[in-house]
Structure P
Amino acid sequence: MNTYDSLVSLSSMLNEQVARQVFEMLPERGPIIVIMDRDANCWPSDSEEFSKLNISESFLRELCAKIDDGAEPLITHTDDSSIVAAQLATEQTNCGYVIIALPQYSPESTMVNIDLIETLLNQTSLIAKLIEKNNLLYELQMKQSSSYEQSGGSSD
């Protein structure tokens, strides 16, 4: 396995962990949050509702390209939904993107609530950072435990 493959799999694993934690805190009929990796693999908070929005993969890729160019958070409107998107990254991993879809939100109502939306984006980023730190600490603990066992250490 080359280094790139291991980084991609770590990013994918982190995205899945972030998605599980973030989606747990969402209220019913709340915003639809999508965690999307750099290869356009998506983890939507509500697959059924997200599919009803009819957002094409090409539209999502355009959003991501704009974010990569520095437009962040990106705020746009499609059909009868507002979309807010930003990069999702930690200190060590560029996870991809977090996209918040707000069905039946006008551009005006989105802008009225932009502070709350940005708070949600920041909380998602914080969750990713905390999960990554937890994973790194766990990995370090396992390495130390393995090293201790291999050296024949005992507590006698």
Structure Q
Amino acid sequence: MHVRHANVEDIQPIVKLGRKLLDLHTQFDFDYYQLEENFDELFGLWVKDQLNHPYQFIIIAQDPANGNIVGFISGFIKYLYPWFKTKSVGHISYMIIEDDFRKLGIGKLLENAAREWFKTKNISYIELYVEEKNITGKTAWEKYGFGPFKKFMQKKV
């Protein structure tokens, strides 16, 4: 599997994967994860913005047999409060791998690439949110060495 930083030609396949991931999340909480009608356009703009930002990334997994993008991971540097000695941490926003390519080590390849990117930015910690009902996601992140840190809570107003 070929892992590399995304470029402009990759936007549409990334949008397709992003929609697939977020459609899955609507099964967990339909009200919270409803998507705008122009999701593809908005997500595409978000992807494009990530590509040239020095503190954000999107890394793709590309099938060398046919060139198809079968997964991606995205992240950014999150800045903390000035009174902490740790001033910034890495944050992983999204990761998805096509169903037919799961359990082949691609997620670990993407996580490793993200970790290496964070290291180049002198980041010591990586954080992420995982939907509690997303057992596949939770299991994968735990397998990659992530563990509980904080309890993220919400309340509908």
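No value in this document is a laboratory result; all are computed from the given coordinates. What you see is a predicted model; the values in this text were computed from it and never measured. Cβ atoms are built from the backbone, for glycine too; each structure is taken alone.
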| message | Going by mean count of other Cβ atoms within 10 Å over residues 96-103, which of structures P, Q comes out largest? | response | P
| task | Check the numbers for Cα Rg over 2.2 N^0.38 Å across P, Q and tell me which is largest. | result | P
| query | To which of P, Q does the computed value -11500 (helix-only ellipticity at 222 nm (-39500 (n - 2.57) for each DSSP H run of 4 or more, over all residues; to 500)) belong? | reply | Q
| message | Starting from the value 2.8: which structure in P, Q was distance in nm of label points 7 Å out along Cα→Cβ at positions 16 and 144 calculated from? | response | P
| request: Using distance in nm of label points 7 Å out along Cα→Cβ at positions 56 and 136 as the calculated read-out, with 4.0 as its value, let me know the right label among P, Q. | output: P
